[in-house]
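Student: The structures considered in this document are given below.
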Structure P
């Protein structure tokens, strides 16, 4: 079962009010959460995989506000028609054929929010993605690349890029053999005639799904626009 760690001050800000520890524990139990720990600074809860909205403090606070009748109803987001696209290489049909994407513009991120996003991403990989086998999520700094995007099929030594957590360019084969994430998830793509790769209009690499993203599009506190891609 996944476990979420939430800083109390962050939760109070999202909730819009403060609770003492007894009130907090009762609220968490009412939300069907198993309370692992409550400290002065944070609390840790275990949540069921059928509640992926609990994978972030924002989702947890939204559910709590509904239960406390502070704010009810589903949130509303305004969506605009896309001005970009991803074209898909037909050779991926029997390898990893599906890709969807979205763009979020005009955001502000701090260190804590970046940590929350990454934690949520990894939990969703496990909860919904069957440890990336069925679904993998990539988050990218949109301003580092140039749309439109291409989801292409390549051989293991045909492309190279600098993966997250590394200091030099590597071929896809090298990533699968030497990079921590490559070794961990190589079994998903090994033995396939091609490997999937997401590139921009200049063929700069964004992602080698479901293995690792490129350092080129790593999120930071300076990120203002995010490109999300989900493959499966």
Structure Q
């Protein structure tokens, strides 16, 4: 059986929304990670316990399927479940339900443990995994591969700032969503919303680096592909599918 489920109510605040009055993807990710941290705390394996091992949790990929975005002022139910794991990878699912109980956002993510000193992936520690009661499997789910989209291109450069860095001493994974969506034309952002997001992280982005974010948007298929790089190194890529608001 998959692992323990955990849910909390959340009121979407004004600073979690954008100009359209809906919750941004980056804020949604922040809240989901907060909920997973709260579950970990409740199970006795919170961030301070993980820190003592010299390791840290890192996300390698998210896929999100969105029926609609939560509205500012709306109370939603945010949930998570550690589904399964093998020796190195963990599948953790997230969901957001409206007040009728309908799932409006569903997310699947892949987590790994990283050695904070060597910056390399570390084998999962039983004492950090067992409290979730997730299934032990030989192979975890393979999330969809990324693909290129041909269309209108745009790009923008960003300097990594002090407050972009989290406790793992690299750019917080939610920050990438801002870099992804800020390159999209404002008219698209005002009139469309993402119904599918698939984002994969390849290389850590460190303090003081300069980031290049590029997008290619196909107006006919309403699909876009995104690449975030530092110099010649591809650090992150994403695919997004869009629908009219």
Structure R
């Protein structure tokens, strides 16, 4: 009776594996082999061939463990490839921001980790690759253009209490912070105003280019 109970316990443990993705288990050839051995062990047990049943159950358990390892490998492969896609999109997003970035060194490190992870996917070292992609995503988080990037264009506004003029536009901190720089704006935008010889004739809605000074980086439009 004790032998029968031991065999029943052994048969019950076969394929009793714990996986984050149980559905991948059935995709492995090891699982199919374990199932077949389990069936043979059941038959041997029913026929009273207990020693044979124990041998088959033990072999089935070995294949069940191999199936678990194979399924975990597939699962990490899926996670790693998914993380690579997310990381690649993140790198593209940051690259499209332009330069300079607020933390260019972090961006370089993120790209290095992405390249390392991609190489490991080719070697099927999925878990390590996944962790590298996660590290890369963490580095990409919060990257943006540096705060000293200034607007390259300004659109004239209708401000009742303070009518825009080249002088007043030049006074804005995000332009030059100095009204005496108005002529720089005027010379760069003569072709925009109605009378190129009269800098006073500017109208709301006109879009002026703000020339860069030495050491400045300008990009995009100023947003009020």
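All of the numbers you see were taken from the coordinates with simple rules; none came from a lab. Note that the structure is a prediction, hence the values are computed from the model and not measured. Cβ atoms are built from the backbone, for glycine too; each structure is taken alone.
Student: Given that helix-only ellipticity at 222 nm (-39500 (n - 2.57) for each DSSP H run of 4 or more, over all residues; to 500), derived from a single structure, equals -19000, which label among P, Q, R identifies that structure?
Tutor: Going label by label, the one that fits is R.
Student: Computing relative contact order in percent (Cα under 8 Å, 6 or more apart) gives 20 for which of P, Q, R?
Tutor: Q
Student: Also, I was wondering about something else. Out of P, Q, R, which one gives 0.05 for FRET efficiency 1/(1 + (r/R0)^6) of positions 30 and 174 (r between Cβ atoms, R0 = 41 Å, to 0.05) as computed from the coordinates?
Tutor: R
Student: Using the calculated result 1.9 for distance in nm of label points 7 Å out along Cα→Cβ at positions 54 and 206, pick out the matching structure from P, Q, R.
Tutor: Attributed to the structure labelled Q.
Student: Additional query: Given a value of 37, 30, 25 for Cα extents along the principal axes in Å, for residues 110-213 alone, point me to the structure among P, Q, R it was derived from.
Tutor: Traced to structure P.
Student: One of P, Q, R was used to calculate P(r) over Cα pairs in 10 Å bins from 0, in percent, giving 8, 20, 14, 12, 12, 10, 8, 7, 6, 4, 1, 0; which?
Tutor: Structure R accounts for this read-out.
Student: Something else about it: Assuming 1.74 is Cα Rg over 2.2 N^0.38 Å, for residues 102-157 alone as calculated from a single structure, say which of P, Q, R it is.
Tutor: Computing Cα Rg over 2.2 N^0.38 Å, for residues 102-157 alone on every structure in P, Q, R gives 1.74 only for Q.
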